[in-house]
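Asker: There are structures below to look over.
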Structure I
Amino acid sequence: MPSSPSVAVLLDVDGSLIDSNWLHTLAWHRALRRHDHEVAMYRIHPLIGMGGDRLVQELVGHGVDGAGDTHQEEYDALAGDVCVLPGARDLVRAIRDAGAQPVLATSSRPEALAPARELLDVEEHLGDVTDSGDVEDPKPSPDIFATALERAGVPPERAVAVGDTGWDMQSARAAGVPAIGLLTGGWRGPELVAEGAAEIYEDAASLTEDLALSIIGRALERA
């Protein structure tokens, strides 16, 4: 394996590596209720994966002071139910073993990402980490992926993004990075393709099994 991998794989976390999208949905529902906004969960779930401020704006039409902190409190109360998705750890290791650089690139707040990283337990395999604290505008803006690329030291054409929502796909497309969509966040395959996914896999485990034949494998062949 080269000491400085020439291909980066930009990995979303929530819904892609850890099974948390529905817990975030419940946490936002409870948080907005505490701020006197009753929002049905079917409206919240499709927005999970975009930045929290934009999510609130989309749901209630304006910003809500303190909503992000309240959401974090509610999510922390549910943290015991968060688990690693099938094949997530194996995927990170397989990417590194194949000679690419696995990079976490998420709209999560730093305080939410810390326990997720502890749960994943793949720190020794990671190249770098980018979260919402590192950018002005999180997903679906390209900033998360663009910052991750800069830190990884690779251009967009030598990177692949992996995510589970349309917001991941939009962000990757805006950053010029081809993307793989996973079905573990609740979005359907055709929805992810419509937002720009080049390939669809059921979960991290199925992507790991097919890694050499995926666009990640092809990027490594070209590098």
Structure II
Amino acid sequence: MESLNRHTAGGRFRFATDSPYVAIQTDQPVGETMPHITKLGQSGFDVYVSEKGDYHYVGSLIPPSAAVPGYSAVVDCKTRRMRNYTIHMPLYDGVNEMYVGLAKGSEVRACEPYAHPMLILYYGSSITQDGCASRPGNGYQAMIARKLDADFINLGFSGSALGETAMAEYLAGIPCAVFVCDYDYNAPSAESLAETHEPALSPISEIAAGNTDCVCIKTEFPCGNRG
């Protein structure tokens, strides 16, 4: 958890601009390249444009193959008109600093608000952290968010989501319309799940019981620690 909480899975930043390109310069921790996920999924960024809730993939800001403390990249947006942009951040790396470059003279505005004023909150294992999506925008939460034009928070912790009471209390303090709990794959045994399910979920269930606008979705796959 100490290192995973610095990973930016699910992180996005949104803005509107008429720049014909989007560039980045990043400062990122130098970590080992993971053999079971693409370098783009681990450390790169995806760029999407949207108009009236209709999202389209523009391109990826691809990191170099070598382990380096950050990089620069550019995506050609092929037009100079005002559009909404979403940049999806790395799934299995952190970001210390990031700068966005736009064409000189470009206008920058706030992005259009989401169509649905709802927040979807996810908690779970590496599956929730989107291992091993080929690129950041291909995480399943990002796909759902684009389909619904809704916001989300990804609290997936690879191999480390154990349903601790302290975590449940933290999750219960985040206002959301939908809560998706999917941590069973990290449990060492079915007995462990029997011990943690009720204590872990009770604070969230109490919140949902008093809020008819909140839906809790719980998956159950007690199959041992599979990451």
Structure III
Amino acid sequence: MANYSFADRLGRARSMQAAIDSFSPAFDPADESLSATAFAAMLDELETMNAAVDQQLDQYKTGVDERKAMLKDLQLRAGRVLSLINSNQAWARYQRSVKSVVDKIRGNRPKSPKPPSGSESAAQTKNRRTGHRSFAEMESHLNRLTATLQKIADYDPPAPELSIAELQSLHTALSTKNLAMVDLDQELSMKQRDRAAAYDGERGLREQMKAIKAAVRAQYGSRSSEHAAVSGIRL
């Protein structure tokens, strides 16, 4: 379920809150957990949960963009390394092994996994995790490239970003980003599951609003203006 749907549902719940706050005589359910005060506290908590999910989702999307940029940088650098190796006949015996790994780097175009939705199937979860592993494979390819270059005793490129040290630094950054994305994925999934339970689980928002409608009907009557004010609000 999209984030805006949760926001919409919270908005409808706020409408119910405003309605019961305006009742005279005051809304006084037999179950204290249905009181206006308890309901307001619940909605505040849900609003906090929505904000937490939104923040985590923004971080995930930013991470996706950053990782894409790192991958593009890697592919461009790998191509330049190959050109450099090919330009020096003294390195001819390394050309095939360098080309082999560079082809893997440039030919591998993993798709960024979509962020977890909180209501996905097991297959969708598996596909997302496979997507993360595809990016992790790029670490292995880059590691192979630097290992191959280390065998070239006089490899000293004029462009510092093609140096072994800089390529190793890129490997570290990519590895760190991949681990961070997996952590973000897990944290976002957990927050979404918790929110889904708070909305639709036992004693969640849906059940609470349903119970409040019943309590309003019991206190004021099914033909009262108070009941009319809440009965049409979607759960």
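Each reported figure results from applying straightforward, stated rules to the coordinates on display, with no laboratory input. Note that the structure is a prediction, hence the values are computed from the model and not measured. Cβ atoms are built from the backbone, for glycine too; each structure is taken alone.
Asker: Out of I, II, III, choose the structure whose coordinates give helix-only ellipticity at 222 nm (-39500 (n - 2.57) for each DSSP H run of 4 or more, over all residues; to 500) equal to -5500 when calculated.
Answerer: The value was obtained from structure II.
Asker: Taking 2.2 as the value of distance in nm of label points 7 Å out along Cα→Cβ at positions 162 and 186 derived from one of the structures shown (I, II, III), identify that structure.
Answerer: This figure was derived from I.
Asker: While we're here: Which of I, II, III yields 33, 22, 13 for semi-axes √(5λ) of the Cα gyration tensor in Å, as computed?
Answerer: Comparing all candidates, it corresponds to II.
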